[in-house]
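Read the figures in this text as sums done on the coordinates, not as results from a lab. A quick note: this is a predicted structure, and the numbers were derived from the prediction, not measured. Cβ atoms are built from the backbone, for glycine too; each structure is taken alone.
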Structure 1
Amino acid sequence: MYTVGIFSLEMGADQLATRMICSSGNVDSNRLRTGTMTEEDWSRFTIAVGKLSRTKIFIDDTPGIRINDLRSKCRRLKQEHGLDMIVIDYLQLIQGSGSRFSDNRQQEVSEISRTLKAIARELECPVIALSQLSRGVEQRQDKRPMMSDIRESGSIEQ
C-alpha cells in the first residue's frame, strides 16, 4: 500500500475527503450535498469510505503553508509512515521561505518549485504540484497548456 501526502491549500481536508469518497464510490456529490442520495448511492458511498479508510493518505490543509514547513512535514511523514508520493494543490498558494525573493512573486514561485524538486530528490518520491494557468491558454488556437502558461511561473520551466 502506498503512502501519499496531500497538501490542500485551497480546500479543507473534510471537503477533499468527501470529494475523494464520492469519486471512489461513483456517487454524485450534488446528491450528497442536497440529501437526495438513493440507497444504492449510500451503499457505494459506504463501501468507498471503507476502502479509503484503509489507505495511507495524509491530508494537510494548512492554508498558506510556508515551503520550509511543508518540507518539515514531508520529512516527518517519510520518517513515521514512509512516503511514496506528495501532491500539492496548488503551487501558487505556497508561501516562500521569506528569503530575498519575497518582493518578487515570480522569483518566489521559482524558488518554491526548486525546493519541491529538492524535496522529491531528498525523500526519493515524486512531487505532483498542481498549478493555476494564465488566461493566455484560452486565447490560443491550440488550447493545450505549456509550461509558460503556469501563472507566476517565471523560470519554473527551466
Structure 2
Amino acid sequence: GVRNDLPPGFIGEARKVCDWLIDRFVEYDQLCLNSTIFHKRCDGLGVMNARACIDHGITGPMLRSAGVRRDLRKDRPYSAYDRLEFDVALAEAGDVTARYLVRMEEMRQSIRIIRQTLDWLEHHPGPVLAQELPRWLGAPYAPVGREGYLLKRN
C-alpha cells in the first residue's frame, strides 16, 4: 500500500514521462548501436554463456543476456504480474552488448507495465483495498541476486 492517494493530474503527467523516456531509449539505441566505437568496446567483451551463468549463480539481466529465459515475474508471478502483459528481455551473446540490449528492453517493458497500471488506476479511482490480508511469502524479482519477503498480518 501507499500512504497517500495520487495527486490530481498524476496519471497524465506519468504518461508524458513514459512517452519522453521511450523517445530517449530510441535516441540511446541510435547513439550506441550505430556506433563503431560502441561495438568495438562491447561486442565479445565479458562473455558469460548460459552454462557459466547458471554454474556461478548469475541471475537477472546478465543471465537473460546469455539466452536463459528466466524471470520470476513470469515463472512464479507475484503481486499483479499475472495480470500484466510484458515480454521477458532476452539476448543470446552473453557479452556487454547483449547486456545493454537486455537492459534497454527491460526499460521498455517497464514502461509497458507502467502504462497498464496507469490504465487500471484511471478506471479504478479511489482507494485500492484488499478484502482480506493473507499471509504472503514470496521471492519477487530483483535485478541483482535474490530477495525474499514474508508479510504477515497481526
Quiz item: Here relative contact order in percent (Cα under 8 Å, 6 or more apart) was calculated and came to 23; which of the structures 1, 2 was it taken from?
Solution: 2
Quiz prompt | distance in nm of label points 7 Å out along Cα→Cβ at positions 96 and 120 - structure with the largest value, from 1, 2 | solution = 2
Quiz item: Can you say which of 1, 2 returns 0.75 when FRET efficiency 1/(1 + (r/R0)^6) of positions 8 and 72 (r between Cβ atoms, R0 = 41 Å, to 0.05) is computed?
Solution: 2
